[in-house]
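Just so you know, all these numbers are worked out from the coordinates, no wet-lab data involved. Small disclaimer: the values here were computed from a predicted structure and weren't measured. Cβ atoms are built from the backbone, for glycine too; each structure is taken alone.
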Structure P
Amino acid sequence: MADKPVADFGEWFNLLDFDAIALPSDKLDECRFFLDLIEKEVDAQRFRWLISAFFGAAYSYFEILALHAYESFADPESGESIADYDALEVLRRYVVIVQDAKRPSFVKTAGRHPITKQLYELRKKNTHHAPLSILKTTKELPVGFHFGYLKGQGIAALPFCRDVMTLLEKVNAELHLLD
């Protein structure tokens, strides 16, 4: 069944279910949700899956905020988007942001801060190359889980995820100072 055209703004507005629309801060809540599960998981495979979900949510957090910063305001006459340059300045401390000139609603981010660089690299490998390798360095899990496959050279997974979450909370606080 094809969607029928909406006749006017009022009719269109009445079709919206505002409770179904998630706020940009939802990604921050999603990161918290996955970190809470990560902190309790002792099975390496399930731990890997939760890390993958956490990385995806953290990456998405920056992507959504960058796009939102570019489309925060609209020129009342032309309807063209006007960027929130203060928000972009905050975000650019942590990620590189590139807006496609031909498709302004297409925004990409890359790591700039040491934590986001590592996050983006781990996420890229996990998403495009192979599932994360998880080492068990001690019997005390999940603390003993490390990223990597070379004994003695892994990155402690749980502290890194906590560092990512702390950074996301810091970015969020800095953006809220702009309100």
Structure Q
Amino acid sequence: MCLQKEKGFSLIELIVAITVIAILAAAAIPTFRQWLPNMRLKAAARDLFGAAMLAKGEAVKRNKWCALSFNQSISGKNMVYAVFEDTDKDCEYDAGEPVLLKVQNWPKQVSLDTSQGGGTGITFLLNDNNRPTIVFSPTSIPVDDKGRVPNGSAFLKSSTGTKVKLVINQTGNISIQ
């Protein structure tokens, strides 16, 4: 009579495998904790870049002025930024103007870098409502209601101290640096 070996793992093999997995997980957690805020920062920068591109693209498409405005209040709700069609060309949001995008909060562990931009983290010109705003004309060039061709930046940082900035220059070029 031939004895067959039981299939499966022994208790010793199982304990060794669990110990190896625990050691690898413990080594990965500190890296993951630093990686996650930086990934959220990059995502927030890409979202803001997308909002600026939306304002620029819709200005051309609609043949109207379209604005990216920070600290905007729309329908009684505060937004960190919003994109809207500026139908009356005053560089500020007025009730009834079409809203193309509203963002209420920055992602967790991401904020404006208030060590830049005079303490606000934003260097775009202030509109008459004291909100940093950049408006694109149908030619995709930034404009304001005073005839200037503005530019500016928004500075973002993660909770780990990593920083990025969104730059819009006077020709309407948008970049993340």
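Given a value of -11000 for helix-only ellipticity at 222 nm (-39500 (n - 2.57) for each DSSP H run of 4 or more, over all residues; to 500), point me to the structure among P, Q it was derived from. Structure of origin is Q. Across the set P, Q, distance in nm of label points 7 Å out along Cα→Cβ at positions 117 and 157 reaches its highest value in structure P.
Out of P, Q, which one gives 1, 7, 14, 17, 16, 13, 10, 8, 6, 3, 2, 1, 0 for P(r) over Cα pairs in 5 Å bins from 0, in percent as computed from the coordinates? Numbers along the way, then the final one.
Details: P: 1, 7, 14, 17, 16, 13, 10, 8, 6, 3, 2, 1, 0; Q: 1, 8, 15, 17, 15, 10, 6, 4, 4, 3, 3, 3, 3, 3, 2, 1, 1, 1, 0, 0.
For P(r) over Cα pairs in 5 Å bins from 0, in percent, the value 1, 7, 14, 17, 16, 13, 10, 8, 6, 3, 2, 1, 0 is produced by structure P.
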